[in-house]
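Take a look at these structures.
What follows draws every value from the coordinates through simple rules; no lab data is involved. Remember, it's a predicted structure, so these values are computed and weren't measured experimentally. Cβ atoms are built from the backbone, for glycine too; each structure is taken alone.
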Structure I
Amino acid sequence: MDKSNELRFRQVHLDFHTSPAIDAIGSSFDKKLWQEHLQMAHVESITCFSCCHHGWSYHPSKVGAIHPGLKFDLLRAQIDACHEIGVKVPIYLTAGVNNRIAECEPGWREISPEGSWASWVQSPMRAGFKKLCYNSPYLDYLCRLIEEAAHLFPDADGMFFDIISQGQCCCPHCMRDMIAKGYDPKKEEDRLRFARQTLLKYFQRTSAAARCVHPDLPIFHNSDKLLEPGNRDLLPYYSHLELESLPTGGWGYDHFPLIASYCRTLDHDFLGMTGKFHTTWGEFGGFKHVNALRYECAAMLAQGAKCSIGDQLHPNGQLDESTYRMIGEAYAEVAQKEPWCRRVSSAANVAMLSNHGFKKPLKADLKSETGVSRLLLEAHIPFDRLDADNDFSAYKVLILPDDLRPDTALQKRLEGFVAGGGKLILSGTSILKQDCDQLAFDLPLVCEGLAESFPNYIKATAGFSPEGINTPFVMYRPSLNIRINSGKSLGKIYEPYFNRNYRHFCSHQHAPNKPEDAGFDAGFLHGQFLYFAHPVFILYALNGSVILKDFILRGVRALIDSDLLLHTSLPSQGRVSLLEQKEEKRYIVHALYANTMLRGMQSDAYAPELRPSTPVEVIEELNPIHDVKFSFRLPREIKRITLEPQGLEIPFEKRDGQIDITLAKLVCHQMIVLQYL
């Protein structure tokens with residue numbers, strides 16, 4: 001990565017989707033006050049609007065149309081004000097939705113296979129934004145709009161394109177071209193393949209348009225689904241990555257670590273994006289507690305990312321003082337921590353293989369990978385997430401999602417990994433070959449297919465039993481029926497009396513277990529393999545059972561505990577990451593802790609056009625925890641340990657290659673810096 005093009009650490013994404021029914025746009029814009037607010041908030045870069053979802057431009061335009069309530073070039077005023085104080089300004093253009101164009105050119109709109117116009121709402125009588133089709137003349141219009149912005153603002157510091165997706169469109173343009181290219185519009189798989197082809201056309205043309213003035217202009221196309229593994233063909237069109245993940249906006253606090261665990265393995269600088277809102281985008285007058293922002297920014301740094309905080313500008317063009325004071329509290333801390341967060345790489349030796357990164361399905365399903373991620377985060381096991389182009393050699397342990405059945409190429413790579421001393425954790429059907437129901441690995445077991453009775457139960461073997469549980473516990477998805485010939489069984493399977501249906505059911509849910517076991521094993525530990533017969537990661541993602549987590553982690557630790565680079569006494573709500581600054585010859589351990597609480601409730605909207613209320617995961621207090629223990633077994637000899645940014649050197653004990661330290665107190669975030677020779 002070219003150091004001259006590194007992203008700045010403290011950014012703001014300033015939404016400005018503004019209705020044409022509002023007048024006096026930008027009337028309170030004041031350059032001096034704008035600059036003072038940004039400086040108060042320690043902001044280094046702010047994304048400002050060229051064209052919004054409503055379809056209006058915030059500067060004169062011959063291709064588009066200036067907002068009817070705007071009387072001057074607001075974007076030019078914003079750029080000039082920012083550049084005077086050394087703040088960068090990438091410019092924003094909506095790309096996937098545009099209400100003005102959708103209403104002027106309804107033939108350019110995306111149409112669903114059911115025959116309705118695609119929209120963020122289903123009825124034309126409801127407020128919401130309208131989706132456009134990239135296979136229609138809209139793409140020509142969009143490229144002209146982008147080229148105009150590039151020429152009008154050659155001093156802009158990049159372009160941000162939003163809502164990048166192409167659905168299974170059946171508009172006349174797509175129907176005609178699908179048939180001409182031999183696709184069958186009646187088949188979902190063909191619609192998905194054509195949509196992907198159309199999406200690639202969007203990337204090629206808009207990227208070229210953006211760089212019509214400056215060939216190296218920074219570009220980002222916003223869609224979290226396209227930043228998942230399996231999309232490497234799109235990466236050449238990105239200069240950097242921005243991971244939109246507002247914890248209170250529906251993403252939750254464990255979403256960002258999952259997507260970051262993949263993105264940091266790529267050759268792209270990246271940032272995380274949260275929001276100042278209590279809920280999500282467009283919440284005027286909504287504020288989360290400043291402690292939540294402090295934690296969220298620290299969590300971005302802990303994953304190797306820079307920081308971006310989302311805000312929405314009032315139509316009058318004046319930045320909200322309360323918002324920028326709050327951002328300033330968080331960003332003052334980020335500024336202090338930056339020296340230990342620049343040019344970091346992951347030092348994890350455990351990795352999850354991404355189902356999508358190897359199989360590249362047309363429709364994504366992240367349940368299994370989400371389950372793996374949550375388990376490892378709660379167990380404080382640093383990890384990366386890999387696709388087919390990643391190298392396995394840096395890792396000692398690989399985890400396959402429940403539904404990643406290896407093809408011949410992956411099977412060969414995994415066999416080589418094990419032959420080199422690596423360890424594998426498998427579950428569900430990941431033990432089977434992709435093209436048939438045969439074992440993908442040479443293991444001492446017999447597989448008799450998928451269990452027909454479920455939910456079934458596990459009675460765990462001693463040593464794998466969840467704490468306090470000595471009887472069968474329920475598993476809500478069927479297992480593979482396996483019988484092991486050697487190795488250590490994780491437990492026995494117990495079947496229900498019957499599957500629940502209208503002819504026979506028992507109580508409110510599933511039938512209880514039969515008294516005798518079914519003769520099948522719940523999994524096994526054998527040499528360098530750990531296998532769970534159930535899709536345990538999907539089950540943990542869906543149900544979140546603490547008993548199930550205990551069972552899984554007992555097996556995981558039995559296999560890999562000696563390989564782990566760190567152990568800690570942090571509670572499960574704590575988070576740990578292990579990064580390395582190779583140029584400075586030091587490891588950076590990020591320890592985070594916050595109490596997240598579920599507030600609010602599910603309820604219909606007070607009025608039809610308002611957003612209904614939903615429970616929100618919030619952070620309010622940052623309670624301290626004391627005497628947190630850490631143990632490290634790192635590949636390099638450690639000569640000095642400090643707590644940063646305090647600059648406090650702490651003593652450590654070293655025995656048999658293990659280093660032990662104790663944090664007397666942890667509040668929110670602490671960087672532990674281990675300097676090596």
Structure II
Amino acid sequence: MGTSEGLTVLGACHHDCPDTCAWEVTVVDGVATRLRGSATHPFTRGTLCPKVNRFLDRVYHPDRILTPLRRTGPKGSGQFEPIGWDDAVAGVAGRMDALMASGRADSILQFSFAGTQGQVQMGLLIDRLFDVVGAADIHRELCGVTAWRGAASVLGAPFGLDPEMIRHARTIVLWGTNTRVTNRHLWPLVEEARSAGAVVVAVDPVRTETARAADVHLQPRPGSDVALVLGVVHVLDRDGLVDADWIDQHTSGWPELQASARAWTQERTAAATGVPAERVEWLAHRMAGERPTAVRSLIGAEHRENGEEILRAVAMLPAVLGSWRDVGGGLARSAQMWHTAALRSPERPRRRAVNMARLGQVLVDPGEGDPRIELLFVHNSNPAAIVPDQNRVVAGLEREDLFTVVVEQFMTDTAKYADIVLPAASQIEQLDLAHSWGHLYLALNQPAVAPLGEALPNSEIARRLASALGIDDELLSLSDEEAVRWLLSSGHPFLDGITYERLAEDGFARLSVDPALRPHVDPVPDVPTAPMRLGPLGHRPGRETVGGGSALEQRFPLALISRKQHQKFLNANYGGFAEHHPSSGRPSLQIHPDDADARGIADGDLVRVHNDRGALTLHAERTDDLQPGLVAIPFGWWHRSTPEGRAVNALTNASLADDDRGSAYFHDTLVEVAPVS
């Protein structure tokens with residue numbers, strides 16, 4: 001739409017965030033001059049987050065990569081020369097073609113995540129390219145999948161409570177989620193419920209911004225969530241507060257859960273969790289007596305050895321209480337399933353895959369029988385910053401016999417090790433269909449300006465590589481608009497009335513889901529009803545935790561968590577930009593005063609935090625937001641933020657479940673801290 005002040009183009013944010021904000025871009029003479037949140041979007045409500053408020057600065061940043069680059073110096077030096085697209089595509093395709101021709105296609109590793117999480121640019125076409133090539137893939141499970149598995153083990157198809165319905169709740173339990181910082185557009189709905197009489201409870205080992213704003217903060221010891229759930233179920237069972245009819249009609253495994261919980265008296269629960277016995281009893285009575293009861297969890301608790309069991313336990317609470325009966329009741333974990341059910345998706349061949357948390361091991365020390373990775377293709381991600389076992393990841397990227405291609409907008413920690421860097425378009429320069437894992441709205445992101453310089457969308461890069469490789473594939477022949485139309489052509493009832501034309505006109509549309517629909521009570525199209533699975537539940541500390549029984553605890557007596565805490569960047573997308581940093585301009589180590597006093601550490605002192613994986617030099621920040629025995633370093637900073645040229649993932653635990661699935665145990669990490677003399 002055009003006005004005297006310029007053209008307004010409708011779009012949506014692409015970041016890995018539950019809010020998926022709808023936005024409007026003002027364009028004057030081909031230049032984007034203003035970006036603001038859509039005031040008509042029921043979830044965005046006219047505001048963007050602090051990091052995206054400066055998104056146009058990112059688009060027009062002087063350091064942006066706007067031409068293909070070829071490495072000229074040592075790996076990691078950041079020394080490159082510009083080349084043309086024809087040379088870049090020919091160089092990449094030539095390497096890929098040679099590996100394919102020699103039967104070594106699975107020595108090509110596609111590494112990507114959710115730097116752009118729109119349906120088209122995240123992976124529809126570029127995934128198809130590597131499917132056809134037969135390259136190795138990664139399980140994109142650093143975040144979300146462990147939580148999904150935990151919820152799915154109870155709910156089957158884990159359709160969660162529509163987050164917008166939280167406004168109807170009268171008890172809201174925010175379990176392991178810092179809503180005000182990482183899901184900020186949900187907070188007005190929480191406040192709406194509170195103004196109608198709801199009580200907001202935060203369950204978090206850290207006194208976060210959300211915990212400070214809640215009516216009640218329960219602060220369990222890190223990783224003790226399962227014990228807290230067992231204590232709550234104990235009280236519910238003891239006091240006759242479970243929903244017996246719901247349990248009989250809609251669940252299986254209650255006798256086993258009941259038996260597990262009966263051993264967890266309030267006193268035992270208090271001893272294991274640090275939550276006073278009377279607060280455990282209060283929580284049980286509040287959740288049962290003041291309904292609807294909504295439990296909101298995201299992914300904070302999943303980054304542990306017992307992370308799946310934590311989310312499984314949390315998902316059991318609404319089942320035991322029968323909270324799903326009420327509009328506004330149940331578990332609001334993720335809305336992803338609603339979108340997954342609605343949109344069309346291609347059938348994908350099975351190809352060799354490894355968990356992305358094992359990138360360092362895969363590049364440096366592949367398992368017996370696994371082919372050595374010879375070509376690494378990275379898009380939508382900065383693995384040198386976000387993956388644990390950071391020192392080994394960097395060692396892998398330094399291999400001279402590894403040909404690395406990185407699709408990027410800036411010279412990230414990963415791009416510095418590339419042989420070829422391909423310039424990526426920004427969100428306001430490309431077409432995409434934006435789904436959400438935090439609400440039920442689809443949005444069409446329309447390009448507001450032409451790509452700067454020679455930058456291209458991921459989809460076009462995939463098409464050019466396919467052409468150079470001689471790949472003739474129906475999906476790869478689609479334009480971006482055709483790809484969006486294809487995604488919308490599933491015929492699913494959730495897409496009733498939602499067309500490309502409607503999205504182009506209005507910018508967004510809610511999935512065709514009745515707001516009053518109660519998942520797991522009312523029928524959901526194409527989803528069979530199944531009993532919720534309860535069953536035995538046990539509290540088991542992770543091995544690399546305080547009290548976990550590891551010999552490491554004698555040498556490294558402090559537990560480390562890597563928090564998303566800086567509102568202007570939160571994650572690695574913005575961690576390298578000074579304008580997004582906190583006022584100190586540096587990361588710090590947060591430590592409780594008791595632990596600091598025991599080590600002679602004053603506020604602001606330089607300290608060395610270390611374990612057998614690595615070491616960082618940081619300034620100390622004394623705070624009682626943490627419990628004694630727990631320290632925190634913020635996630636998302638780039639390597640140049642410390643003297644060692646590393647960030648928090650040089651310390652974090654890369655261990656995984658035995659089946660190689662789910663998130664790494666980031667938060668099960670032991671360290672020691674000492675002052676730097």
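Compute distance in nm of label points 7 Å out along Cα→Cβ at positions 511 and 639 for each of I, II and report the one that scores greatest.
Working: I: 6.9; II: 4.0.
Top value of distance in nm of label points 7 Å out along Cα→Cβ at positions 511 and 639 goes to structure I.
Of structures I, II, which gives 5.6 when distance in nm of label points 7 Å out along Cα→Cβ at positions 247 and 415 is computed from the coordinates? Let's see the in-between values first.
Details: I: 4.5; II: 5.6.
Of the structures listed, the value fits II.
Separate question: Taking Cα Rg over 2.2 N^0.38 Å, for residues 303-630 alone as the criterion, which structure among I, II has the greatest value?
Details: I: 1.16; II: 1.22.
Once Cα Rg over 2.2 N^0.38 Å, for residues 303-630 alone is tallied for I, II, the winner is II.
The value 25.5 for mean count of other Cβ atoms within 10 Å over residues 119-126 was derived from one model only; which of I, II is it? It would help to have the intermediate numbers written out before the result.
Working: I: 11.9; II: 25.5.
That value comes from structure II.
Quick one: relative contact order in percent (Cα under 8 Å, 6 or more apart) came out at 19 when computed from one of I, II, so which one is it? Write out the running numbers ahead of the final one.
Numbers: I: 11; II: 19.
Traced to structure II.
Right, next: Assuming 2.5 is distance in nm of label points 7 Å out along Cα→Cβ at positions 127 and 575 as calculated from a single structure, say which of I, II it is. Intermediate results must be reported in sequence, preceding the final value.
Values: I: 3.2; II: 2.5.
Only one of I, II returns 2.5 for distance in nm of label points 7 Å out along Cα→Cβ at positions 127 and 575, namely II.
Can you rank I, II by mean projected area of the Cα convex hull in nm², for residues 39-278 alone and just name the one with the largest value? Each step should come with its number before you reach the end.
Details: I: 14.6; II: 20.6.
Comparing I, II, the top value of mean projected area of the Cα convex hull in nm², for residues 39-278 alone belongs to II.
To which of I, II does the computed value 23, 15, 13 (semi-axes √(5λ) of the Cα gyration tensor in Å, for residues 455-550 alone) belong? Write out the running numbers ahead of the final one.
Working: I: 23, 15, 13; II: 40, 29, 14.
Among I, II, the structure yielding 23, 15, 13 for semi-axes √(5λ) of the Cα gyration tensor in Å, for residues 455-550 alone is I.
Work out the source of 79, 66, 49 here, i.e. which of I, II gives that when Cα extents along the principal axes in Å is computed. Numbers along the way, then the final one.
Values: I: 79, 66, 49; II: 72, 65, 54.
It must be structure I, since only it matches.
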